[in-house]
Structure formats: structure tokens, C-alpha cells
Structure I
Amino acid sequence: MSSLKTIGIIGAGQMGCGIAHVSAMAGYKVHIYDMSQDRIESGLATINGNLARQVTSGKTSDEDRKAALARISGSNDLNDLAQVDLAIEAATEDESVKRKIYSQVCPVLKPEALLATNTSSLSITRLASATDRPERFMGIHFMNPVPVMKLVELVRGIATDETTFSAAKEYVSSLEKTITVAEDFPAFIVNRILLPMINEAIYTLYEGVGTVDAIDTAMRLGANHPMGPLQLADFIGLDTCLSIMQVLHDGLADSKYRPCPLLVKYVEAGWLGRKSGRGFYDYRGEVPVPTR
């Protein structure tokens, strides 16, 4: 157990609730903040359901499930974050949204509290500059789905001090996750490699080299990937894929990171993948059907 005792989660979406789940299971007191009370209630129900599945599969006991749930609270009152030791922002991958959150949250946090972002691509140094505590700010990038994925990327900004980094390492280790340390460059390690591969798969579809089914089958059986790249893109969210490719393209100024026009078109159509019911697959029926 880390020296941190209480974890604040900003954002009751899929990532925020996943981080709350693993933190509570590791013994931390957790408070989830979101502007929407409906999202908080939906998130808590998701955590309960995921914990119940872990009980059914024998990964945890019903006593531990109940204890973890008892450690989690949620509200749409920002002032409830005043006592947390570490606040983790898990909002949408949009720098302007994150900066606005920091301007609201920083005055509420106690002076010694650490602040982290779960960003999958944005500059930690630049985000830190929007806070009142750049020395106590860093990236703690969990993978999706958080309860299942073992890796966490730790990313320091230029101002992050050693005690902040040590506390983050201690916290992540206590969750029984594996740490990889990435430097503060666009998309860090995992997404710097993964998203261009997904983007290339979309180009392969766009140029008519293969259908959705052919591309995903080829990569599952030919490269032994657990799921095809287009299926994975739908799982991540096509809007998130596009935003990461834009960060890479803008940050590294290399044409190889240009987002595929077909990805842009799907996002403009609101076909964002699983969460919206349609992406490279249509999820509105019993079985997902390729849309191209």
C-alpha cells in the first residue's frame, strides 16, 4: 500500500471507473467526481457489475467486492476532492477540456496533493503548466480496460519532481500493475506504436486492399493479434484514435502520422465505434456486422 491513502478520480467514464475499481480493490479510499450525477451512478453500477464478474470467475471474493464498493464514493460537488492525496484526471482526450478542469480543481485540492492525468497522448509538460503545481503533476496512463490490462505508463513532465514520481511508482505498484517509464513525447510508447498501425489498417480499408473482415482476420491469424486493428479501433473509440493521430501529426510534423481521411469521415458521421453503436462494425444487432 502506497503512502497515499485517498484517491480522487475526475471523470466517471470508462477509464475513470476502471481506475476507481483497481484503486478500491488495492485498499484505497476513492472519490469519483463528475459534473453529471447520472454518469456517476452509471459508473458505480459498472464497477459493481465488473466486480461481480470477478467474483464469478474466482478472481476475488464476495467479501472483497463488498469492501471495495464500500471504499468508493461519488458526487458532482468539486469540493469533495478537498481531502484527496492524489487526484487523477480521466476526462476526454481534449487539451482545452483538461485545462479547464485543472483551473477548477487546483484551488480545491490541498497544497500537498498530487495531480495526475490519464492522457494517452498529450504533453505532460504543457498540461502541467496549466496547474498551480507542475512539480506535483505527472502522467499516469492506464490501459483500457483498466481492471484487465497489466501495464501503466508513467510520464514525467519537465518540472515533475522526484518525490512525485516515487509516490506514483509506489501507488501503481500497489495496484499490482507493471510500470513502464516513457519520456514526454507525443503519445508516449504504446500509442506511438499502436495508433499508426491502426491508422495504416484504416488506410488499407480506404484504398480497397481488403474489407473490414479481411483486414481483421489477416491480423488476428497472420500476426497473432488478439483482435483485429479495426475491431480494436472501435473498442478504443474512433474519436480517441483520431485525436491521438492528430497529436502525433501536429507534434512530430511527419506525414506518416496523417490521419486517414476515412477515419475522419467516420468521426464526422458520429460513427465512433462500440460506444455509439457503429464504427467499422455495426453493433446494433445481436452480432457485430462490418460496415464496409
Structure II
Amino acid sequence: MVDIGRVGVWTFALDRQPASRAWELAAELEELGYGAIWLPEAVGRDPFVHAVLLLSATHRVTVGTGIASIYGRSAMAMNSAWQSLSEAFPGRFVMGLGVSHAPMVEGLLHETYRAPLTAMREFLDALDNAMFAGAAPPEPPRRVLAALGPKMLALAKERAGGAHPYNVTPEHTAQAREILGPGPLLAPEQAVVLETDPAEARRLARLHLQIYLGLPNYTNNLRRLGFDDDDLTPPGSDRLADAIVAWGDADTIATRVRAHHDAGADHVAVQVVMPELGELPLEQWRELAPALRG
């Protein structure tokens, strides 16, 4: 059984580090008490290869893909990577799957973006029927879906081990838990800014939100949560920035993380927002760790 702890980190930053440095950082994150490291898939390292690197350098921490795009590889290739990692590192790997976004799928991968729910359901069918003749994992491998809306969350309950929502609030976490029920893993991402000056904190929050305000999968979900055009028109309102990006000192950020736990999250993946994408937030990880463990 995968045990990812109560809090982990979600980060692009390790992609930008040489492999030897990424090993050192993963080992430090483990020692700081973070239960999981979540790796995105965009234009950096292949997340499955990256997971092997980090799992090999650590002893206890879980690594998850947050998320691996179903358009990025065939179901057979995805299944092979999933099974192989789960066999090599029993109980320490979670495969997060998602439908990504049309600009990424069509603009970078040159694939046709399809209706998200249909595409995911069909991919899961293919994944479940994919051939794999390698050594089998000693326990069932774990997968979660990057689910936001009610239908994708219901699919996560039906066909996966839970959900890994991104760009959400504790209110969404409560809704997700209601749909998932008590069993499946619920591991939302929470963006944070370690900054107590409101103007600077919101400036960084808006930088973080900039790309997401142009992606319908996120804006549609934010509308379901009660945000409107005044909030979602770039660069985004203060209300939106404060709701999606927790800012303040370590204790204030820990309070937001606890709000997700109180709403039903099993685990919260904390993403430290930095002025530059991919900038290493090592000092912030160190500062946050004691408060998040408390």
C-alpha cells in the first residue's frame, strides 16, 4: 500500500537541476519529512525516468507524476513504465494521469485533443488491457487522475485509486471528497508564496496564475467554484489570487494546508511559487517543513 504521508512537494525545480544535484535535493526533502515528491510533465525531464532517478536516491519518500499526459505515450508504454517502477520500488510510486490541455497537446505534441472524459475513459480501457510481460509488482500499482470536475472525479473513484486536483481550493477538496467517498486517495496541489507583504505576494500569485487563466479546464473549474469574469480576466482578482495561492509566513501557509486536510484531503502537495519558473525553492522547503509537520 502506498503511503505518501500528509504533505509533499510539487515542483518543476528538480527538472532544472543536474541529476546528481536532484538526487541530493530529493534526499534532503525526505529528511525534512516530506512524504512525496510530485513531478510534472511538460517540457522537462520525462517524469518516469525522473522518478527512477529520485527513487534510487532515497529510501522512503514516494514519487508521483503530477501529471503524466495520456497524449504523451501509448497506453502500452505508459503501462510498462508504471508496472516497472511499481515493481522496482514497491509502495513508493503513484502514477498520476491527466488529459493535459489543448494548447499543449495540439501545439507541442501535435495530437488531436478530444473530449476529456471520453479520452480518459478510453485510455484507461487501453491501459487495463495493455500487455506486460515483465516482472510483476509485489502489490497492485497505484494510479490517480488529475480530476477537477464532478464527472472526472467520479471516474477517478470508479477507475483509479483517487484524484490529484491542481489549482484548487479547500472548498473544492470538500466537494471532491464527497464525490470520491471515504476510500480513494485525495491529494490536491496547493500553491504557496512565503511572503508577508500583500502587494508582493499577490504579484507572485498572479505570475503563477497567468498561464492557467488561459486554459479552459482550469477556468471552467474556477467558475464552478464561484469565480466570475471579474476574477478570471487576466491578471486575475485579489480574491482569486488569495484563494488559489496561499501566502504569508510558514504558519499561515500551514493553516491553509490544514484546511485541505479538514476538508477531506489525505495529502497536500505544496508548490512553492518563485519569481522565476523552475527557480529552486530550497530555503522555502526548509522553512516550511517544521510548520507543515506540526
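Listing for the model above:
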| item | result |
| --- | --- |
| Of the structures I, II, the one that 23.0 was derived from, the read-out being mean count of other Cβ atoms within 10 Å over residues 118-125 | I |
| Which of I, II yields 1.00 [FRET efficiency 1/(1 + (r/R0)^6) of positions 38 and 54 (r between Cβ atoms, R0 = 30 Å, to 0.05), calculated] | II |
| Label whose coordinates, when distance in nm of label points 7 Å out along Cα→Cβ at positions 62 and 246 is calculated, return 4.8 (choices I, II) | I |
| Answer label among I, II for the case where relative contact order in percent (Cα under 8 Å, 6 or more apart), calculated from the coordinates, equals 14 | I |
| Structure responsible for 21.9, with mean count of other Cβ atoms within 10 Å over residues 166-173 calculated and labels I, II on offer | II |
| Test item: Rg and Dmax of the Cα atoms in Å calculated as 19.3, 56, pick one of I, II | I |
| Among I, II, structure where FRET efficiency 1/(1 + (r/R0)^6) of positions 46 and 134 (r between Cβ atoms, R0 = 25 Å, to 0.05) as derived comes to 0.15 | I |
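Readers should treat all values here as calculations from the given coordinates under stated rules, not as data from a laboratory. Keep in mind that this is a model prediction, so the values were computed, not measured. Cβ atoms are built from the backbone, for glycine too; each structure is taken alone.
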